[in-house]
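**Q** Each structure below is given as structure tokens.
Just so it is clear, none of the values below were taken in a lab; they were calculated from the coordinates. No experiment lies behind these values; they were computed from the predicted model shown. Cβ atoms are built from the backbone, for glycine too; each structure is taken alone.
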Structure P
Amino acid sequence: MNLQELKLTTPYLTLDVEFYDKSDIAPLKKPFLISYSQDAAEILGVDVNDEDFLTALCNGETLLEGSKPFSMCYAGHQFGHFVPRLGDGRVMNLGKSESGWNLQLKGAGETLYSRQGDGRAVLRSSIREYLMSEAMCGLHIATSRAFALIGSDHDVARERWEKGAMVLRMSTSWVRFGTFEYFYNKQQFDKLEQLADYVIVESYAHLEGKEDAYFLMFEELIDRTALLLAKWQGVGFNHGVMNTDNMSMAGLTIDYGPFAFLDDYDFNYICNHTDTQGRYAFGQQPNVAQWNLSMLMRALSPLVSIERMQEALELFGEKYSSYYLGFMRKKLGLLVEDEEDLSMLRWLFGLMQQEQIDYTYFFRTLSHYDGEKSTLLEMCTLEEPMKDWLEFYEKRLLKEVTSTQERQTQMCATNPKYVLKNYMLEYAIDKAHRGDYSGVDEMLILARTPFNEHPKAEHFAKPAPKSMKNLKLSCSS
């Protein structure tokens, strides 16, 4: 099916009018297509046979059949402080495809919820979201997706004048924890029930008609969120702004702002320079996820016994730890469970933090381990502590039943060779600011196939240059 034939519906507009505001898209001046994801097109079931049409669609000049643009209303806890009304300040929802993907334009102009903002997105932030959405999918982590990216000659004021851009992004759900908080705060419990019913149909269809559907939805969301956070921590991903309005009711990674992959391993790494207290530091993310779930639990309390939800939420830590340790065993090439695995892992992280060892590069190098230690020891200033750990690791491998080759193959399928570190994204952004968009497509290839060998991109598999490590970003980045 050609993209022009794609039809959309707008089931969210069947909810009460307070859930949304019908908005007019404000097209950018002189738009042009920078890139689109063939993988995203395939899951929508469409062929992009007319790039001019795709550009016009991304710019809001053309709408698909059935599309009725609207922005969504929600509240949220931002850095722990409740804000009673937030909403889509620069996003226009276009509608839902038959395959269940909700399409949005980000950077489409002012909405009812813009809060003195201009509703625009700039080129640098749009490149980051476009690439990172596809990168997380490539790492097998639940996420929203990005279909296409356009640039323009439209001036947008930030710290300096920049050029506006838009991302056509898509998700199986855009409902947030903060959507429930909005109606709970207003004591509109009938609308809470409408919303819960909608979320069940959209994201938990197997629970429809069950007597305990609302509780079961919350219980399953706890599990999905625990798995999501285990994978974030396992690949070294720092979201940077885990407000409740950025937490997905479907258990997805959404809203890519000041995110980062770890360069050198640092439990306390903070990628968002607004986060002066380190609330959303890398190592704090599982705790924040549980706190956010507790805020959702309170918002759901008119519909579900809070005592039951509290009992379920108390299992979050256990679920997270199980998922995380299972994931890390795979990264270490371990299939047999051993009671010393956690202490061995903590030992390793202590060494990595002390020696400032690149997280991704270390695990990918370890994936080829056959007893030869020099490559790993060269990462350290003091070699003896790492040598001791490797000797312990070798003894631990003796408890495994797989061959060295089988272990290496499994580890290379678990430990990516490439993650989109911030210096790599800056490379693509810098080129784009000079009118060269080839860096975007270079990074898109690495994003979609991070476990593969890419000989021409070998330098991007190495640790980041010292001057580009541990970059901090703003929420407009």
Structure Q
Amino acid sequence: MKRYDTIVIGAGMSGLAAGIRLAQFDRSVVILERHYLWGGLNSFYKLAGRRFDVGLHALTNYVPPRAKGAPLTRLLKQLRLRHADLKLGEQRFSAIAFPGARLSFSNDPTRLEEEVAGAFPNDRDNFRRLVERVRAFDLDGVHAPESARAVLAEELSEPLLVEMLLLPVLYYGSPSEDDVPWDQFAVLFRSIFLEGLARPEGGIRTLLDLLIQRYREAGGELRMRTGVRSIRVENGAARGVVLDDGTELEAERVLSSAGWVETMRLCGREAPAADVGRLSFLESIAVLDTPPAELGHDAATFFFSTEDRCRYRRPDALVDVGSGVISAPTNFASETPLPEGLMRLTVLANHGRWCALPEEEYRAEKERAADAAVASASRFVPDWRPHTVFRDVFTPRTIQHFTGHAGGAVYGSPRKHKDGETGIDGVYLCGTDQGYLGVIGALISGIAMANKHGLAGALAR
């Protein structure tokens, strides 16, 4: 039976970052990935001769090189990467659109401040105070649960502005319906509006290839197509894992990016039903015969709601097209432009309803739902369907298949575990259900949990 210092479950962003950090300090570590591609929620695939990103719309937390104290700067130092290695192309601008109101923002925070002052003059000073409250928030502190919607209503006088600021934060990281805890809102608001958005040239694979290279250079072992059947727990402590083929690997430390509910199941325990996430999505990726800018769409990301109060909850129907987010990769700055126009559209979807459909009906409903989503978005942006030369659509069923997340819940359980503890000695969480958000957040989660639970003694010396 092979023995390791640490077994990492999942080769997503957090798992790879944890593996790199541990291997850098000469720990014997193996990352186990059930699928044939690494990346987890942020991966890539090939179809019809084209390569597509999964998950990544934009990399949040963008800052220029050597920006002091920023999450991106800190993680690059920890993983021994250079800013230039990421080949990040900044957004020119993004936008939020509701009936009768639109705000744009960029990587310069003053743009959003000016937009708010123009559209909501009564809240000009209130918005500035809100920004200062977010800047002053201790992201590493322990805070009592507080509703972001309630805080925003306290700080701002215009209900529509509350909804417009909530929408991007909800779509880019909230596991809770119609709201998000204030501490998570502060993290996401800072990462989206006060730092900014960018995209790696070449897509998510640019970042993933760097991580894989760094991990292997540090001496880590990566096993693809190697699923974990169970985590061996004896007398309340981890002893290793059992693989799908029955092989056993030994370790007294297991770092799992599978999620809280999923990790408990691997340990032979059941988390409460309320801990299963309810939020999942349908996404369509359209290849166009012309760049979106030529159609009159210039925003890098575009958040929309067809109602004054945004809906962000599991729909009763297959999808809810009343709100969504559009990503246009060609609208990010790039030294090497993409060869074809792309539009990615994400809307809320009902996991159970999609999984209940017979196969033939499932395929037909995917196309109908994708069309309905574009039709809804075309209230605010040009309808790109006449220019579509190829389209792929994935649903909550797809998400569960490739991530293992119960309920196809992209942002995992609404219950987060900031310290990574599971109640089982030697079994720790990293990634989505540890609590950090977004691509940068996932990387920081892996680093933080490796430092805390695998390297505490080494880092103290």
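**Q** For the read-out FRET efficiency 1/(1 + (r/R0)^6) of positions 111 and 223 (r between Cβ atoms, R0 = 30 Å, to 0.05), a value of 0.35 was computed from one structure; give its label from P, Q.
**A** On the way: P: 0.35; Q: 0.05.
This value belongs to structure P.
**Q** With FRET efficiency 1/(1 + (r/R0)^6) of positions 55 and 375 (r between Cβ atoms, R0 = 30 Å, to 0.05) coming out at 0.05, pick the structure among P, Q it was computed from. Write out the running numbers ahead of the final one.
**A** Values: P: 0.05; Q: 0.75.
Label of the source structure: P.
**Q** 1.04 is what came out when Rg/Rh (Cα atoms, Kirkwood Rh), for residues 247-382 alone was calculated for one structure; which of P, Q is it? Kindly include the intermediate steps, with their values, before the conclusion.
**A** Values: P: 1.04; Q: 1.09.
Answer by label: P.
**Q** Let me ask you something else. Out of P, Q, which structure matches -10000 when helix-only ellipticity at 222 nm (-39500 (n - 2.57) for each DSSP H run of 4 or more, over all residues; to 500) is calculated? If you can, show how the numbers build up before the last one.
**A** Working: P: -12500; Q: -10000.
Of the structures listed, the value fits Q.
**Q** May I pose another question? Looking at structures P, Q, which one was log10 I(q)/I(0) by the Debye sum over Cα atoms at q = 0.13, 0.21, 0.23, 0.33 Å⁻¹, for residues 47-94 alone calculated from, given that it came out as -0.48, -0.77, -0.84, -1.17? Please list the in-between numbers first.
**A** Values: P: -0.48, -0.77, -0.84, -1.17; Q: -0.41, -0.84, -0.93, -1.31.
This value belongs to structure P.
**Q** Thinking only about percent of Cα pairs over 15 Å apart, for residues 335-414 alone, which of P, Q has the largest value?
**A** Numbers: P: 58; Q: 64.
Largest calculated value belongs to Q.
**Q** I have 15 for relative contact order in percent (Cα under 8 Å, 6 or more apart), calculated from one of the structures P, Q. Which structure is it?
**A** Working through the options, I get structure P.
**Q** Separate question: Name the one structure among P, Q that mean projected area of the Cα convex hull in nm² of 22.8 was derived from. Present the calculation step by step, with values, prior to reporting the outcome.
**A** On the way: P: 22.8; Q: 21.5.
Attributed to the structure labelled P.
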